[in-house]
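Each reported figure results from applying straightforward, stated rules to the coordinates on display, with no laboratory input. Predicted model only: the values in this text are computed from it and were never measured.
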Structure P
Amino acid sequence: MVVGSGVAGLTAALRCEAAGLDTVVVTKARLDDGSTRWAQGGIAAALGEGDTPEQHLDDTLVAGAGLCDEGAVRILVTEGPDAVRRLIETGAHFDESSEGALELTREGGHHRRRIAHAGGDATGAEISRALVEAVRARALRTVENALVLDLLTDADGRTAGVTLHVMGEGQHDGVGAVHAPAVVLATGGMGQVFSATTNPNVSTGDGVALALRAGAEVSDLEFVQFHPTVLFLGPQAEGQQPLVSEAVRGEGAHLVDADGVRFMVGQHELAELAPRDIVAKGIMRRMRERDAAHMYLDARHFGADMWEHRFPTILAACRAHGIDPVREPVPVAPAAHYASGGVRTDAAGRTTVPGLYACGEVACTGVHGANRLASNSLLEGLVYAERIAADIAAARSADGLPARVPQPVPHPGTPEHPLLAPETRFAIQRIMTAGAGVLRSGHSLSRAAEQLQHLHAEARDALVENGKTAEPGVDTWEATNLLCVARVLVAAARLREETRGCHWREDEPGRDDTAWRRHIVVRLNPDRTLAAHTTDTADFPPTRPQEQ
């Protein structure tokens with residue numbers, strides 16, 4: 001069973017089906033409603049003349065600020081080019097030059113043009129289209145509009161499927177289940193934990209929350225990447241915000257302040273094309289210096305033709321909000337974009353719960369370290385989804401998976417999880433934006449932890465006193481999942497007393513490799529308290545299930 005329908009989920013499902021495995025895809029909305037379709041820039045791989053996987057590896061390690069698992073990165077960059085070619089064979093059409101070669105661009109942190117794109121700035125939409133069409137052409141079983149709730153396990157603690165809430169047209173259709181010996185989480189990110197994000201409304205951390213409740217480990221959740229250039233819609237704007245792709249800077253756009261000064265020049269050798277954490281910090285510093293709510297992205301020198309043919313989606317989004325980038329600079333500010341951490345996996349995508357896999361943004365393979373390199377996300381979803389499918393197929397062939405679908409069993413003594421009222425979602429977002437956003441401190445994080453604990457205690461006390469909490473439903477489960485991931489994110493950020501990658505502590509401005517070149521790993525205890533420990537980068541991949 002695959003949960004999620006982005007590049008990671010649909011690739012895993014297609015590869016599992018091709019291996020002869022009985023496969024079903026469950027997704028929260030429609031098949032093409034996840035984060036993949038919103039990806040603008042492209043997919044990174046060493047496909048260009050003169051480029052090599054080794055150069056791609058070097059750029060990824062630099063961006064990851066000392067916390068990448070080099071073995072995981074090497075898998076990504078060496079298997080990536082062929083994985084992209086297989087994606088093309090599946091039906092994805094990337095932009096080509098007049099000679100028929102892939103048209104590659106450059107983004108932040110890359111020293112080479114290695115970003116393949118489609119429709120100018122609609123790469124994710126094209127990848128999603130191709131994969132959805134392939135799934136439908138092969139008649140894979142799919143369940144749309146279904147929110148997966150919790151993992152089912154058998155008497156031995158192995159994965160036995162999931163419970164899910166199937167949404168009807170305007171009504172609650174209740175809870176059901178899918179039984180399966182292997183479950184692949186490909187549920188995307190958790191950007192909706194913040195007030196302003198590039199993530200769609202469905203990105204509420206459901207996969208991470210499910211894994212935590214199932215006893216799996218998560219890692220590096222403090223490293224939330226804030227995209228430097230998101231269209232600024234005003235200080236009160238909330239929810240999903242329009243992204244202005246890094247590829248715009250890759251083609252020569254400049255970051256400037258209100259006076260037209262290019263403030264990134266001199267801050268990094270790549271200026272506007274420095275890794276995203278550096279650019280986001282540069283923008284925030286300039287905003288503080290100038291007491292400004294945003295900076296500007298100036299690409300007027302592109303001209304109308306380039307805007308219309310290379311970046312039609314961004315051009316339309318800007319004009320829809322009354323901004324014409326052909327004639328004026330675009331107001332931009334950082335917003336929550338990508339979770340570099342997630343459910344901890346090994347090189348085959350296996351989590352610490354037997355039979356439970358994770359890939360894509362929900363997973364933490366060790367590829368991204370403290371800061372994801374631009375356009376590595378689609379590639380990671382693609383490569384590790386293929387590896388998961390291969391591992392499940394191999395386990396079935398070697399009798400490592402049960403011959404029959406395992407029967408789930410109840411686990412006596414497990415406390416009921418308190419549910420939060422839907423309106424709590426907005427309180428969580430405000431708390432996280434104020435206390436755990438781009439700029440953090442020990443004080444702001446402690447305050448956020450207190451406020452989040454208060455929300456949790458209110459729901460827990462209501463459950464104890466009244467026997468129930470909020471009425472079950474999609475909005476309720478999303479708010480509950482957001483609180484779960486928010487508590488873990490804040491706990492990890494409080495522990496990491498340094499500034500590294502996209503984790504920026506104002507009270508701890510230095511990077512401390514002696515004490516903190518380590519990963520923070522968190523799990524949820526049976527009583528819903530959090531347990532955390534650290535592990536060296538050399539010991540990052542978790543113990544494989546058969547070795548536990």
Structure Q
Amino acid sequence: MIRNTTPLALALLLAMPAYAQNAPAPAPAPAPTAAERNAIINAELPADQAALKSHVMFLASDALKGREAGSNEFNIAAQYVASQFYSAGLKPAGDDGGYLQNVPLISAKLDGPGTFSLTRKGGTPVALEFGKDFVSSANPETPDYTVTAPVVFVGYGIVGQGRDDYKGVNVKGKIVAYFGGAPESFPGEVAAHFSNPASKSEIAAKHGAVATITLESPRTAKTRPFSVYAGAVARARFTWGNANGTGHIAAPGTPSAGTVSLVGAEKLFAGAKQKWADIAKAAEADDAKFKAEALPVSITVAAKTALTPVQSYNVAGMLPGSDPTLSKEVVVLSAHLDHIGVGRPDKTGDTINNGALDDAVGIASLIEEAKRFKTAGTKPRRSILFLAVTAEEKGLVGSDYFANNPTVPLSSIVADVNLDMPIITYKFQDIVVYGASHSTLGPIVERAGKAIGVPLSDDPLPGENIFVRSDHYNFVRKGVPSVFLWPGAGGPGRAAIDHFMKNHYHQPSDEVGQLPAIDWESGVRFVDVNYRIAREIADGDQKPVWNKGDFFGLTYEGAGAK
């Protein structure tokens with residue numbers, strides 16, 4: 001599951017402990033002894049379960065040191081997946097006739113604190129204080145960055161869902177200042193989409209803004225004080241590289257300039273028609289509405305960003321379709337290969353975040369699904385691309401690179417089915433399918449669940465907005481109908497999910513032999529249901545389309561939405 005590196009993800013990270021504390025999760029069991037771990041690891045299994053487990057044993061071993069994107073250990077994992085794709089009979093679908101697609105990652109880190117200064121009409125520039133009034137954002141697109149422009153306040157910076165926060169103002173050539181997040185009245189997945197800084201930047205760019213500033217609000221100050229931003233500003237952020245060596249940003253030409261605190265915002269709004277105190281008070285409401293206003297101030301922002309290139313890889317293998325016409329269309333099956341590498345020691349002294357469930361099981365399922373197609377009596381009518389992506393944990397970077405630089409024509413991709421962190425420590429009785437309600441993939445996944453005796457169920461973590469937190473979301477943003485499956489919370493599922501999220505998620509204990517015993521039979525059932533979904537999509541007479549009027553379909557001009 002996505003590592004929390006973006007402002008949205010920081011919010012999600014900080015929400016996670018609150019969720020875990022409120023959930024009735026069991027207390028963590030004592031760490032198993034070496035003998036107990038070896039007994040778990042070496043237990044005999046039926047062939048199909050053993051095959052799945054063998055991939056996880058290697059990918060989540062200490063030798064691969066948590067598979068951090070850009071590391072030598074990740075590269076070994078990529079070569080392993082490529083060899084398994086070859087064994088499954090997949091054709092190379094990467095660069096230069098191979099299985100690997102080069103992904104030029106860029107690490108971007110502020111080089112010094114940067115500066116913000118305010119100038120009122122007829123006045124002299126007044127410098128804001130770094131760490132108290134503002135923090136700068138790294139700008140991988142323009143490493144030596146300076147901009148001077150008037151500032152316009154635009155509420156949440158949202159256009160859609162019946163509101164237009166840009167109404168009545170012209171922001172062309174100006175800097176827009178807005179609150180993070182979205183109104184709580186919005187549907188969860190839509191709210192998460194509009195809370196995404198990339199979505200806000202894209203809206204600002206469409207209106208002609210030259211930069212964006214995020215304002216601290218009284219609501220976020222209670223759960224995420226400004227000191228959190230100030231403390232995290234020195235951390236490197238990742239993106240993928242442009243041809244000229246700079247880094248890609250979601251809205252080229254409209255970067256994030258930084259975040260302004262409650263204290264800094266009072267200075268920014270001095271002399272405005274609307275008093276900052278009134279705006280801040282209004283922002284405390286669940287469904288706050290604001291009036292856009294051009295502020296009587298210009299701001300000069302300057303920052304330097306140090307860029308470090310980091311090479312990594314997606315792994316892509318193609319199963320060509322059998323139909324002369326439909327074989328030109330491609331169904332993508334995706335999973336992320338990376339995890340978060342080596343970190344702080346846990347209470348046992350372990351520093352390696354092995355990532356067994358997150359997401360070695362997803363990759364193992366992808367491999368075994370490919371082998372399932374190989375042994376099937378008939379080939380699928382459409383082509384199927386098996387895609388293991390890098391840098392999901394750094395902000396969905398590898399899948400974003402593929403979506404913008406696909407190794408097949410983007411127009412040929414008709415669906416994505418994503419496999420990310422299936423929690424299979426129990427016998428699941430239902431499945432959760434994120435995205436099922438948005439397109440004609442919904443009935444397909446429902447039939448696949450019924451075929452193995454499990455119904456679809458509601459999202460067990462509604463506050464976590466998981467639909468926009470994994471790699472399928474980058475296909476959604478290209479207008480491709482997409483879904484993402486999880487074993488559900490029925491029966492023992494609720495307690496198992498709670499236990500994993502509280503005690504093992506992004507921790508060294510996400511490891512074979514440390515986790516509660518992985519139910520490999522459930523892993524095989526998970527592969528089965530995903531195979532059935534992919535098979536029906538690939539063999540259907542009609543390609544998947546968005547439901548008429550669907551928000552994501554309309555937003556990204558997907559087929560069927562209008």
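With mean projected area of the Cα convex hull in nm², for residues 231-406 alone coming out at 17.6, pick the structure among P, Q it was computed from. Corresponding structure: Q.
A value of -11000 for helix-only ellipticity at 222 nm (-39500 (n - 2.57) for each DSSP H run of 4 or more, over all residues; to 500), calculated from one of P, Q, originates in structure P.
Can you tell which of P, Q yields -0.45, -0.88 when log10 I(q)/I(0) by the Debye sum over Cα atoms at q = 0.09, 0.15 Å⁻¹, for residues 143-286 alone is derived from it? The read-out comes from structure P.
From which structure (P, Q) was P(r) over Cα pairs in 20 Å bins from 0, in percent, for residues 135-454 alone calculated, if the value obtained is 25, 51, 23, 1? Of the options listed, only Q reproduces it.
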